[in-house]
1. Using Cα Rg over 2.2 N^0.38 Å as the calculated read-out, with 1.36 as its value, let me know the right label among P, Q.
2. For which of P, Q does Rg/Rh (Cα atoms, Kirkwood Rh), for residues 153-344 alone, calculated from the coordinates, equal 1.06?
3. On mean count of other Cβ atoms within 10 Å over residues 73-80, which of the structures labelled P, Q is highest?
4. With helix-only ellipticity at 222 nm (-39500 (n - 2.57) for each DSSP H run of 4 or more, over all residues; to 500) coming out at -15000, pick the structure among P, Q it was computed from.
Structure P
Amino acid sequence: MDKVRTRFAPSPTGSLHIGSLRTALYAYALAKHEKGDFILRIEDTDKKREVAGSKEKIEELLKLFKLDWDETYTQSERVKAGIYQRPAEKLVKDGHAYYDAGAIRLKIPKNEKIGFHDFVLDKEIEWQTETLKDLVLLKSDGFPTYHLAVVVDDNDMKISHVLRGHDWLPSTPIHLLVYKYLGLAVPQIGHLTDILDPEGGKLSKRKGSTSVDGLLKEGYLPEAILNFIMLLGWAPKDNRELFSLEEFVKVFDPKGFQRANPIFNPEKLDWFNGRYIRQKKDDQLAELFLDFAPEKDKEKILKITPLIKERITKLSDFRKLAGFFFKWQKPAPKMFGRDAKDHLAVAVKAIEEGKSLENVAKEKRFKVGDFFMDLRVAITGSKFTPPINDSIAILGKEETIKRLKQALK
């Protein structure tokens with residue numbers, strides 16, 4: 001078997017979509033499982049849609065997810081070298097393409113059948129050429145369209161397996177004709193399933209965080225995102241769910257590709273994220289919380305971390321669960337119980353005198369649960385917080401008493 005070479009070929013036209021990261025992951029795993037090469041190719045021939053900084057951001061994200069590439073190419077640089085002009089002119093010379101207003105169009109043959117075996121879907125797919133249109137291959141400005149560039153590049157870069165989104169399937173017969181007319185070997189081609197929105201339809205950038213950057217900013221860990229997308233369109237032979245990148249590469253098998261479109265399940269992503277958060281050491285997690293905390297007080301964050309580690313789903317929950325450590329908000333009166341004033345007054349005295357709050361509550365014959373709930377609300381401004389005694393220890397005696405007294409006013 002020749003060396004397996006795959007590629008990830010994004011366009012620098014904006015934020016990287018979760019589906020694109022999945023394509024990169026599968027292409028990487030396919031190559032690395034076979035000790036092959038993973039190529040990064042920046043497809044930047046559509047200059048009108050290009051977003052400044054996108055190329056660098058794509059590279060930065062791939063590095064973050066440890067999808068390290070072996071070679072990199074940029075299409076616009078290849079345009080300058082005339083790499084696409086020559087095959088386009090050859091197609092014209094051989095009668096398979098023609099000039100049209102300065103551009104070169106593919107001439108679709110009549111009454112022919114063209115097909116290939118899709119190695120992801122594991123089936124033969126065919127088209128009648130009557131259903132195809134004469135598409136532009138080379139624009140009048142000398143830049144190729146996707147249909148010419150993808151064939152020339154995949155051949156030049158010796159790509160053995162092409163993995164791409166399902167939305168490229170209708171273009172495949174055009175590419176097959178270009179391969180045929182240029183006398184090039186066709187690589188194995190596979191089209192991945194569409195990731196569906198939980199509410200129906202294809203997952204799109206309009207529906208919440210579908211960009212990789214957006215998910216990272218929400219506080220999802222790279223290893224959780226990667227593990228989540230591994231199983232959006234691929235399944236292992238057993239029911240295993242947790243994989244590191246190295247483990248995934250080791251067990252990866254193209255036969256595991258699924259035919260049914262997977263659904264983007266946010267609850268499942270939360271579950272993965274919670275698992276990976278709890279695997280972190282406290283000091284590692286505290287470091288990650290720095291970007292999500294109201295203040296970059298590393299010492300305080302390190303003390304808070306073990307209190308919230310078991311409760312947190314994503315890093316951005318830090319502010320909701322632990323924001324009260326940094327800033328006090330007076331709670332609404334309706335949050336308190338009937339005996340709140342008595343509870344808080346007794347708590348102030350007990351803390352001042354260094355007495356056990358639980359013992360004092362029992363001595364006063366308070367309902368212990370109600371007593372601590374009023375205490376929690378007064379100190380934190382919320383009914384759902386880390387353990388209150390531990391929280392008091394971090395806040396300190398002075399700050400705790402100050403908050404209780406202000407809550408009594």
Structure Q
Amino acid sequence: MNPSVLYISYDGMTDNLGQSQVIPYLIGLQKRGYRIHILSCEKPQVFAHRNNHIAKLLQKNSIEWYPIPYTAKPAVISTLYDIKQLQREAIQIIRNHNIQLIHCRSYIAAQVGLYCKKKFNIPWIFDMRGFWADERIDGGIWNMKNPVFKSIYRHFKQLEKKYIAQTSHIISLTNAGKHEIETWKIHKKYPTPITVIPCCADLEHFNNTRISKQKLDELRTSLSIPASHFVLSYLGSFGTWYMTDEMFDFFKVLIDTQSNAIFLCITPDSPHVLEKIARKKQIPLSALRIVKANREDVPLYASLSNWSIFFIKPLYSKKASSPTKMGELLGLGIPLVCNAGVGDVDTIMQDCTQGYVISNYNSQEYARTIDSMFTHTIIDTQQLHNVACSYYSLQKGIEAYEGVYRAVLKI
């Protein structure tokens with residue numbers, strides 16, 4: 001028996017997220033005997049650039065892909081239109097391929113899963129990826145003073161209750177998120193099973209033993225980073241959820257005590273914006289290195305780091321968040337400075353022999369942390385990699401998803 005599964009995602013497979021957090025799992029599940037069909041919304045500009053590469057990758061792995069265009073404007077109406085398009089396409093796929101299970105990534109895709117459940121009585125999985133509606137409030141994307149956004153928020157919170165009551169299984173990225181859901185009245189009434197599967201990392205790719213010393217030395221030279229300098233890195237975009245000012249404040253305290261410190265920002269963000277923040281904090285621009293890196297090059301760039309940092313706003317919705325960069329950096333054996341109150345970060349950091357969790361965002365706390373960093377200078381990279389393997393292994397993630405599939409399909 002090779003069950004046919006329809007995977008629905010409002011995020012594109014040509015997006016970086018699709019390539020790192022969707023396709024690797026589905027390839028693994030296909031190899032375990034599932035016939036995978038992907039239905040996704042693709043941003044036209046990104047799709048035009050990466051379509052051929054992704055299509056060949058999926059075809060090579062015997063995965064069927066049904067991309068439809070993502071509609072950006074006008075707000076709200078465009079999303080409703082996309083949902084209708086996803087529903088129409090899903091109906092055709094279900095009718096043509098004897099779909100036995102629908103796997104929905106996040107809340108927009110879940111609307112399609114709920115619709116298909118009612119129309120075809122096919123079981124579906126709510127892979128929630130976080131508290132989507134609450135993220136939009138916490139991130140200031142929806143202003144609750146605006147009656148339109150207030151109404152939209154209430155609409156999605158009602159949908160959330162329907163998802164939890166009517167799905168066959170819930171996937172949470174974190175144990176903290178799972179425990180929160182279990183306190184909700186709707187889950188007490190409809191105790192749908194919840195499985196925790198974090199944002200896994202490709203720990204073959206993010207593995208310090210695979211880094212070429214020669215290439216690392218060449219990169220260090222090209223970025224004018226002497227081997228004697230201390231490198232603190234940040235990986236990924238700055239923005240809505242990240243405490244950019246606080247991270248630059250931390251680096252300011254670091255460079256005031258370690259004049260040879262470098263802040264390496266591996267980010268697609270504008271150097272101009274980050275340089276402006278540095279000037280405001282009186283950080284010399286000579287201490288900044290702002291670089292873009294393709295996914296295949298990220299491990300090499302990140303391996304220039306002595307330590308890495310990320311501070312995420314510890315808001316209600318972040319209980320359900322699993323920072324992908326955490327698994328990737330630990331996989332490379334890089335110790336972390338991060339903050340409390342985000343998903344399972346605190347728990348994971350307790351297992352790391354090196355690393356610090358910040359609770360107070362002030363210069364005294366930063367100074368104490370930095371002093372400890374330089375007191376304990378021998379880094380056990382293998383132990384950090386082992387922690388990454390225990391929490392973020394892609395193989396474990398695939399096995400967990402297969403366990404959910406088998407439970408729902410009763411096979």
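1. Values: P: 1.36; Q: 1.02.
Label of the originating structure: P.
2. Q
3. Structure P gives the largest value of mean count of other Cβ atoms within 10 Å over residues 73-80 among P, Q.
4. Among P, Q, the structure yielding -15000 for helix-only ellipticity at 222 nm (-39500 (n - 2.57) for each DSSP H run of 4 or more, over all residues; to 500) is Q.
Quick note: the coordinates plus some simple rules give every number you see, no bench work behind them. This is a predicted model, so every value here is computed, not measured. Cβ atoms are built from the backbone, for glycine too; each structure is taken alone.
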